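Listed below are the structures to be examined.
Every number here is computed from the coordinates shown, using simple stated rules; none is lab data. Just so you know, these numbers come straight off a predicted model, no measurement behind them. Cβ atoms are built from the backbone, for glycine too; each structure is taken alone.
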Structure 1
Amino acid sequence: MPAGHKNKTIATLLASTVGAAGLHRFYLHGWRDRWAWLHLASLPLSAVGGIVGNKLGPAWAMVLISPFILSLLAALLEALVLGLTPDSKWDAKYNPASGRKSESAWPLALILVLTLAGGMGGLIFVISRSFDLMFTGGSYG
């Protein structure tokens, strides 16, 4: 019986939308992937950090939710890497025994463009908010 075929478009979509939870890693590598569990652990850790951080001030809130921010930015970067992998390398790595060949299409290109835009927006937000907190003490929000 041939192994399951991993779809590159689905993996890229998972990484760009719910990548902070590590679902793309569970899809590609299964339940034993340590990085997937680390992504998933960042969610409750950052939620508790955000609640505690709001009581301590905006600078602490930003620091304590940083595991989620790092997980999200790493997932967006991984979505770009997954989506830009050539189909032949994708099949060699994730589908060696599936018997099918991957063929990327326009939905993958659209997902990559939106992922790049979202990642850039998130990175600009993190940099600007960090400078706001460092130099003004968070007086702009």
Structure 2
Amino acid sequence: MAGWLIWLIVACGFGAGELLAGAGSFFMAPFAIGAALAAVASSAVGETASVAVFLVASILTLLSVRPLVHHRLNSGPELRTGAAALVGRHALVTERIANHEGVGRVRIDGEVWSARSFDDDRVIEPGTSVEVVEIKGATALVME
């Protein structure tokens, strides 16, 4: 049997093993890539070179591509929901914000929230556009 055909069968075996291992492992795929490259090298150069190509390609792919793929597969998009989604949004002051008096309201996306200034000493007048810095309970901490 030709050497390139053996390498191709090995590549398919590693590929099938990767599929059976489940999503997110990406452990056998570098060896499948190395075996496929070894099949090309076997038909072009010879058997001795194909073993070296398999080892080098597999190790390089395992060390360089696997961490990237592993990170990409295991990190989903950062979805902020609920009150956390309001952080960074702009709001309109509807009632004077004065922390020392315990008063203040803002309108964020059509909803009225109690608000406090992020700066304790700062008083913010109605009509001012502010940015939501943090949400604590049902209170928005804002700053100009």
Structure 3
Amino acid sequence: MPYTDLPSLIDRYGERMLRLLTDRAQPPAGLIDQAVVDRALADADAIIDAALMVRYKLPLASVPALVADLAQAIAIWKLHTATPDQKIEADYKDAQKTLDDLSKGLKRLNVAGVEPASSGSSGAQITDRERPFTAKNLKGFI
């Protein structure tokens, strides 16, 4: 399931920007190239999946707003063939930081029916074994 789509990108960044970034025809057709957008969206999904698979069962039961926002920031960055402006670059770096926090468990997604994976242990474990050195068996050394 894709985390975002073309209408969401148009809503956030505007049709003009997407047309400028995706229309790679010679001469330019003046249209948004759906194939170029789909490739960027697939790349964004793959990056997000790689980060989330550490702690969440994929595919997600629903797409949280945070994940859709991350997908949009990554996809628009991926669409740039030249250096993006500072805002796009900052949003991309923030998205990467958020994904890193999600994969480390520092942030959590509120996704119905999906719980972060656990190791199965319940905390510290103590083994009660015979003590190798006691006052009795060290008599004469102490």
- One of 1, 2, 3 was used to calculate mean count of other Cβ atoms within 10 Å over residues 15-22, yielding 12.9; that structure is 2
- Task: Assign the value 19.6, calculated as Kirkwood radius over Cα pairs in Å, to the correct structure from 1, 2, 3.
- Result: 2
- Message: Once relative contact order in percent (Cα under 8 Å, 6 or more apart) is calculated for all of 1, 2, 3, which comes out largest?
- Response: 1
- For distance in nm of label points 7 Å out along Cα→Cβ at positions 31 and 55, which of 1, 2, 3 scores largest? 3
